[in-house]
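> Scrolling down, you'll hit the structures one after another.
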Structure I
Amino acid sequence: MRPRTARGEQLGEFLTARRRAQLRAELGLPPGSRRSERGLSREEVATLAGISVSWYTWLEQGRDINASQQVLGAIARVLKLTESEVDYVFALAGPGREVTPQLPDTPPEHLLNLIRAMSFPAFILASDWTIVGWNAGYEWLYGPIATTAPEERNLLRLIYLDGRIRALLPNWERDSRNFLAEFRAESGVRLSSERHSALVGALIEQSDDFREQWAEHAVGRFTSRKRTFVHPVAGELVFEHHRLVPSDASELHVVIYAPVTQVD
């Protein structure tokens, strides 16, 4: 029996979720058992993709197999994966050892100087979304950041566990789902690392919202967009949310909230 791998299990969970979410009518299939309009069997996915049932079953079981690009592309077509989801699948299924990222506890001084020179909110994220630096503008927007314990200073933890962040976000349901889809897409094979898996495990235990949304297996690339906040003093604020990846510190992201003076 082929062994399971952490990356393989991550891929299998994603494929299973997408298989169960498919609309049968869109693939020209009649309702399934119990007249369900959603969900394909493994046999149906394998048949539509032109691969063996055993091979597809091994993929969903997280077995250590080498799936070709043609096979993965066929599965992606059947499951109607988005471009972001296809990239996610190829990264998990590709060759390579389990990834253990080196996550800095402090950012380079020149990145701190960059965000400190900005008058609007900005902060720096490590690849597991630990906030490792911020400027006065971000501290004004979210004051508790300065007194939050370093081990709790993680953007996902704050979004799901800190009621003060939820109060800042009138579109919390949408924003949290966007963040989580981006986190999964960016983390990819890193999700099997000790630091990433510990974060996800803790949030699954501590947050019903996180547990529910994590089970949706949403994957999406970051896109710059407008974000609305409700500040306890300044009231409603609208920013453009941007993110930069420094060429000399690619494990870090610089997040910028640029003020919007005219709202559509």
Structure II
Amino acid sequence: MKNAPLKLLILGAHPDDAEWHAGGLVARYCAAGHDVKIVSVTDGRSGHQTIPPDELAALRKQEAAAAGSVIGATYDVWEFPDGSLQPTLDVRRKIIAQIRQFAPDLVLTHRVNDYHPDHRAVGQAVQDASYMVTVPHVVPEVPALRHDPIVAYMPDRFTKPNPLTGDIVIDVGEQVEIIVAMLACHKSQVFDWLPYNLGISDQLSDDLAERLQWLSDWYREHLRPMADRYRDELLAAYGEQRGRAIEYAEVYEISEYAGTFDEAARQRLFGWLSDQG
């Protein structure tokens, strides 16, 4: 790679949020030799029907590390309690310090209109931190950045008060199976909590291969509607023939509250995805 590797930081609320929402882009960044760090702001202690919270928090940290190793990404799990997150000054300060220390070119996070309060809290905290990373007297123990990074919101399908804007659309059809491999590392979630929460535990076999096939089928059904919703944007990015054929896509909205996203930034962060156009 002629240019220095890009640095991608994902600030999600829970272990597995990065995979669910942005696994394709994360996988492509890693495969291209870029530097990827995933952070779960909470410890994931609430995401199970029977495993005690302290035991679950330790387990989910192990699962996150395993998921990161699938693609070669660093995966940190912080200790804010799952299910109780607020966009407090402590959370904001830790996010400011993390952005400064890692100095990312691109940050991914949740939107502030999301179904999960922890997702909303992380999105709000990142929004509040975006400008402050350049202010030396805020979190003075970590040197301030001269410029704040580009921040993009991970895909979601919520429409009120505003639907996600498709500023960046990416064909992730070739990455689906590696996303599923990452998700499968989160065994407590995809094979226990998710089926329980959806009321479909009886659909899962005890056979590992059948479980993996179920997860792949379920994830594909979850992801497929994004391509249809943002078909016009896919056509603009990939052209008529390729754009019509795309079945699985990830869509990102650029935050107004962070670094300036101009054509030069678009080319630097996404232009190496040379299959577009």
Structure III
Amino acid sequence: MKKSVLSILFLALIIFTTACSSDAEEETVKLGISGTDSRQWDYVSEKAAEEGIDVEIISFNDYVQPNTALADGELDANAFQTVAYFDEFIEEHDLDLVPIATTVLAPMALYSDEYTDLQDVPDGAEIAIPNDVSNQGRALMLLQDAGFIELVDDYDGLGGIEESVVENTKNIEFVETAPAQIPRALGDVDAGIINNGFARDSGLNPINDSIFHEDETAYDYLNIIAVNEEDQDNETLNRLAELFQEEDTAEFIEEEYDGTLIPTFAPLEEIGW
């Protein structure tokens, strides 16, 4: 009887010790995103949980708080922004944040109700482009990649049409339009450049429905995982980045988002870091 009681007590001690050890080993990572679409991170979080990493996804409704919250120590990492936005934001706000990995490209694309091939767009075509600075700069670079225009050397994406376009190869007539209005304006122009979010909201797929789109070499517009500079070598955060960049995650994103997001795992050197 005494042996039985001792055995039960010993077993209970083992279970208690194991539970405590398991709790001690589990780490929590507070990850900030913008918006409510957390599907890709839900997938990665499940993989992380198997390795004792509890990912707490915190959603913000703007593009400012995820960075300020990270800098203030309220987050361990964030994943919501492009390289171009990140570089400009940390310089303007003097923040010690760094990227540790790239994640996806949400491609901007050129759409047309009339033409199905880039080569069919005529000289003198009217093309609707965003009228805000950041999206317009990105649109101009897309038109340069399409061979329609040439921009000043070392274009940083911030200059407007007059000061940035040095050669208008196809004599494009630029129709500056509010980004959200361009999908509805396609019937009134030859083509229009629409950013990823507004295209998806309008039922357009940048891969399947466009006549030209950004690809994985659009380094300035790759999305990144950012952390505080002091945490750039943190093993847990870097492991989380590795889990995102695994092949099965890429396959999940391609299938779940039907090509509207492109998994793009470029080395940090290629994005200027």
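> Identify the structure, out of I, II, III, from whose coordinates distance in nm of label points 7 Å out along Cα→Cβ at positions 169 and 209 was calculated to give 3.8.
On the way: I: 0.7; II: 3.8; III: 2.7.
It was calculated from structure II.
> So volume of the Cα convex hull per residue in Å³, for residues 129-248 alone, computed for just one structure, reads 182; which one of I, II, III is that? Each step should come with its number before you reach the end.
On the way: I: 124; II: 182; III: 150.
Among I, II, III, the structure yielding 182 for volume of the Cα convex hull per residue in Å³, for residues 129-248 alone is II.
> For which of I, II, III does distance in nm of label points 7 Å out along Cα→Cβ at positions 153 and 233, calculated from the coordinates, equal 3.9?
On the way: I: 2.1; II: 1.0; III: 3.9.
The value was obtained from structure III.
> A value of 17 was derived for relative contact order in percent (Cα under 8 Å, 6 or more apart); which structure in I, II, III was it taken from? Don't skip to the answer; put the middle values down first.
On the way: I: 17; II: 21; III: 27.
Matching structure: I.
> Between structures I, II, III, where is distance in nm of label points 7 Å out along Cα→Cβ at positions 33 and 81 highest? Walk me through the numbers on the way to the answer.
Numbers: I: 2.6; II: 4.7; III: 1.8.
Once distance in nm of label points 7 Å out along Cα→Cβ at positions 33 and 81 is tallied for I, II, III, the winner is II.
> On Kirkwood radius over Cα pairs in Å, which of the structures labelled I, II, III is highest? Write down the numbers at each step before the final one.
Details: I: 20.3; II: 19.2; III: 20.9.
With respect to Kirkwood radius over Cα pairs in Å, the highest-scoring structure among I, II, III is III.
Here, each number is a calculation from the coordinates, and none is a lab measurement. Just so you know, these numbers come straight off a predicted model, no measurement behind them. Cβ atoms are built from the backbone, for glycine too; each structure is taken alone.
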